[in-house]
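Some structures are shown below for you to check.
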Structure P
Amino acid sequence: MWLVTLLRKTVELPILGQILYFLNTLPWFLRWMYGRHVYGDRSHITRDLITQKWRITRKPGARFAAAAFVTGTLDPIRSRKEFIDYFQPLPHPVLIVIGEQTPPKSREEMEFIVHFSGVQVYRMPGSLGLHEEYADEFIAGVLPFLRKFLS
């Protein structure tokens, strides 16, 4: 936990943090990260996509949001037990969408949840950004669940 805090605090520093964030958001680095964690099919990572994502990184305060996201400080859950408690007992049905190319650590957590009663799973291509990369397929899998749940 101390390393995560150190990383977040370093990115928040006025000069050093700005330099580190600048280096981490160079277009070639964004392309590499999208190919490694976010998209399942590298051919979907276009120059236009990277340009759009890079522009987002230039918004005022963007480095603080990115640091909080990457270090997990946006996550209200602090332990695996607390995480599990959200799923047992379930107050309502849950649908979890799992991408075929999801990174191993994230996928392990997702697969763990699938085994709880009341949890439904929809598997599809993609990784952590599957809702963006395969939006039509994502909606096709999620809408029937929502319609059933909301009716």
Structure Q
Amino acid sequence: MPLKVSEIKKAINGEDEFRGDSLDIVPYLTESSNVNDGNASVDLRLGRWFLTLKATAEPVLEIKNDGRPAERFATKHFIRFDDRFVLHPGRFVLGATLEWIRMPSKCVGSIVGKSSLGRRGLIIETAPVVHPNFSGCLTLELANVGEIPIALRPGM
């Protein structure tokens, strides 16, 4: 069952059943900027690191752990806050959240894209479940299924 807004605020503040097992969000701005009262959710922002897949001469991308680093197929991009990453139609990129989180042991989270972005062709998917005790930045899978390039800006 999703937490109510009041319970999310207790989790963030480490109150009641979340004492010593809080929901940590770094950087945490203010309750009014992160906690979305309308959806009983916490809004996270897009970070500054993106990972794109490279063109390769490999005949096929084998999905197995062969001991070779996956980075050989990828390029990392660091985007300044005053700049943008342009995601072209039909392209895919991995993006990290700006916020680092730690989930309480009693909670799971779910990743849900914004419909306002989906209507513009930006599909956001990831492993949709954030498991109890997870800590780190979330990796978002971003795909442009629209007809025009989309500007992705850190902090959005």
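Bear in mind that the values in this text are calculations on the coordinates, not laboratory data. Just so it is clear, the structure is predicted and the values come from calculations on it, not from any experiment. Cβ atoms are built from the backbone, for glycine too; each structure is taken alone.
Side notes on the structure shown:
- Structure from which -2500 was derived, helix-only ellipticity at 222 nm (-39500 (n - 2.57) for each DSSP H run of 4 or more, over all residues; to 500), options P, Q: Q
- Looking across P, Q, the calculation of distance in nm of label points 7 Å out along Cα→Cβ at positions 22 and 134 that yields 2.1 traces back to Q.
- Relative contact order in percent (Cα under 8 Å, 6 or more apart) - highest-scoring structure of P, Q: Q
- Source structure (of P, Q) for Rg and Dmax of the Cα atoms in Å, computed value 17.7, 53: P
- Value 3.4, calculated as distance in nm of label points 7 Å out along Cα→Cβ at positions 54 and 86, assigned to which of P, Q: P
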